[in-house]
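Given below, in the form of structure tokens, are the structures.
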Structure 1
Amino acid sequence: MGQPSANQPHTNALRSVYTSNLPDILAQLQISLAVSTYQAGKVILVRQDEGTINTHFRSFSKPMGIAADHNRLTIGGSNTVWYYRNMTAVAAKLDPPGKHDACYLPRRIHVTGDIDIHELAWSSDDILWLVNTKFCALCTLDDDHSFIPHWRPPFVSALAPEDRCHLNGLALLDGQPKYVTALGETDTPGGWRANKKDGGLLMDVTNNQILLRGLSMPHSPRLYKGQLWLLESGEGSLARVDLPQQSWQTVCKLPGFTRGLDFIGPLAFIGLSQVRESATFSGIPLVDRLQERTCGVWVVNIETGETVAFLRFEAGVQEIFAVQILRHTQYPEMLEWGDARLATSYVLPEDALANVPETMRETA
């Protein structure tokens, strides 16, 4: 593992250090990261910059779930979903010239009301699914409604804004919703809090089956290379699920509350949070194991369980929710809603471009 190096963002209030090998890892994989921290109200673009790590902060109101591909970046908050689109023609015009290889422009906002959106995922048929934690439901969106509920655990008897089981994580199989995590098999307002230490569940949404019980605050279920993975946040661990045996195996324990997970090659990128000294996080194994917890992004070899690199936040950020790999882009930008460049960045259908003077045309 490389040695930590200092990293100074634009303000000293947001400070981080990282292992010296992390820039090379991002460069070799040709990736960057999008990381959300609802506690700090930021989405952080983690980018390698000529052998260093650059953390680029954008402000949002309680950002949590992130769903991304090369052309789309979608962010969920407590009552809002923000939609961004990558326009490489705009990236080419950013300063310094030739530096940026992606530029995400805001396209629209959907206001859901306060539903405490957790994870998001785009399905193979181009539908955005979101975990509506306050109503304990999997939902989609349309122009006419705050949200459209499609599924909730059968033990939750009503569609009510009461966070009865803390539904939080979503994994897709063949591009469709398949597995979810929740913090309790409970049907009363905030009922999951009474047994958060080991009351967590993994469920199959297609047949309403509870596959695992006894998990400690599970989050971030993911299917990768034919294997189901999840974070047992209350343990501060990454786990591999054995579906036929309905059991799980701890791959590694890390120095923080694990939440936010993405994979590439043999590596897992895992978000870590310090977790507050509060009733929500009291009595979990992680707090008993570690008096001092860490916030950042840890890179783990899933074949060995070893930590190979990390980015650690020293100040300003204490909690991470989502970690999303941005593939095929090493130095992306996100334009904020008030950016003057939005006034002169026009995206038109291909057939309409034929009517635009050639000197004004640029293709993405």
Structure 2
Amino acid sequence: MSERTKDQYIALAEKVMGMLVRNTDDESASNDHLTLNNWEWPTGVALYSMFKFQKRSGSGRFRDYLLGWYDARLATMKPHKNVNTVAPLLALACLYEEDPRPFWKEKIEEWVSWIMTEMPRTEYGGLQHMTVLNKHYQQLWDDTLFMAVLFLAKAGKVLGRPELVQEAKYQFLIHIKYLQDKVTGLFYHGWTFDYKNNFARAFWARGNSWFTAGAAEFIELCGDGDAVSRYVAACLADQVKELAKHQGESGLFTTLLDSEESYPETSATANIAYGILKGVRLGLLDPRYEAAGRRAAEAVIAKIAEDGTVQGVSYGTGMGPNLDFYRQIPLRPTAYGQGLCFMMLSELL
């Protein structure tokens, strides 16, 4: 396995981010998932990834871009409130912790208030995975943990509001209860209280990765060694134990983890690599899993094209009615694919 220097990882990350920024500036670009010129979840994932990388690397370019992005978009964009549009608030809460601007606080509190008092809930108070097009009544999705719950935990910390942290902890617990398979430790994509099932029972790779990375982030954000943190860490260990069994020879994970007939998928692999490597570093996972994390990272790096495009990324994926639905999602470059790659690179530093 090749060894790289800090400067080489920074160069790779700048290449990946540069491609995304160029596409954002290109008015003729048609891929709505490969742009930062919106207030949506692919953008939110990329922004948080930028924040993570600039913290680990000290690269001022990433921070300057973030500040410019929020200055411009907060002044002009009035997004529909849903699970996915919460995602850009996570990096903003991180920036606010370092630079407590009143206007940023106002925006953070506005979204916190919506989540706590207006956001639709499932039975037993789970955050319903509503999007701009569909309220997804009584549905829990893996994605919600990364897109909305991490923000709630971070906001609770930076605003000094422990009730928000407690709510984030509850959301992790209820999502684990209904989404983690008790036999394998892998996560189903979703759960419906209306029909009391896990839809297609898909062990979707990117859905699993939202927990792998999200659990490590959650424990670092608000873990204090309490029972909830210990429980989430145990669930992460169960998941990673099974994930390691399904890693392909190339180091990549297939988009359906237990189906070799489905294609290898880069964004999930990057996110899983990040979660495993961070979990090992934080002492949440057995050190023996570091090798699997590094194999996954090398496989992702091999998917970075010369122009910085992260290849082999599956497009946005809703809840599938059957397993073939996941096998047929097209591969296209995306902002979250770019972002998860350089978030992974931040852990390699």
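Readers should treat all values here as calculations from the given coordinates under stated rules, not as data from a laboratory. Just so we're clear, the structure is a prediction, and the values are computed from it rather than from any experiment. Cβ atoms are built from the backbone, for glycine too; each structure is taken alone.
Taking mean count of other Cβ atoms within 10 Å over residues 66-73 from the coordinates of each of 1, 2, which one would give 18.9? The read-out was computed on structure 1.
Can you spot which of 1, 2 the value 2.7 was calculated from, given it is distance in nm of label points 7 Å out along Cα→Cβ at positions 82 and 314? Traced to structure 1.
Determine which structure produced the value 17 for relative contact order in percent (Cα under 8 Å, 6 or more apart), calculated from the coordinates; the candidates are 1, 2. Answer for the origin of the read-out: 1.
Which one of 1, 2 has helix-only ellipticity at 222 nm (-39500 (n - 2.57) for each DSSP H run of 4 or more, over all residues; to 500), as calculated from the coordinates, equal to -1000? Derived from the structure labelled 1. Can you tell which of 1, 2 yields 5, 25, 34, 24, 10, 2, 0 when P(r) over Cα pairs in 10 Å bins from 0, in percent is derived from it? Checking each candidate, the match is 1. A value of 0.55 was derived for FRET efficiency 1/(1 + (r/R0)^6) of positions 290 and 306 (r between Cβ atoms, R0 = 30 Å, to 0.05); which structure in 1, 2 was it taken from? Computing FRET efficiency 1/(1 + (r/R0)^6) of positions 290 and 306 (r between Cβ atoms, R0 = 30 Å, to 0.05) on every structure in 1, 2 gives 0.55 only for 2.
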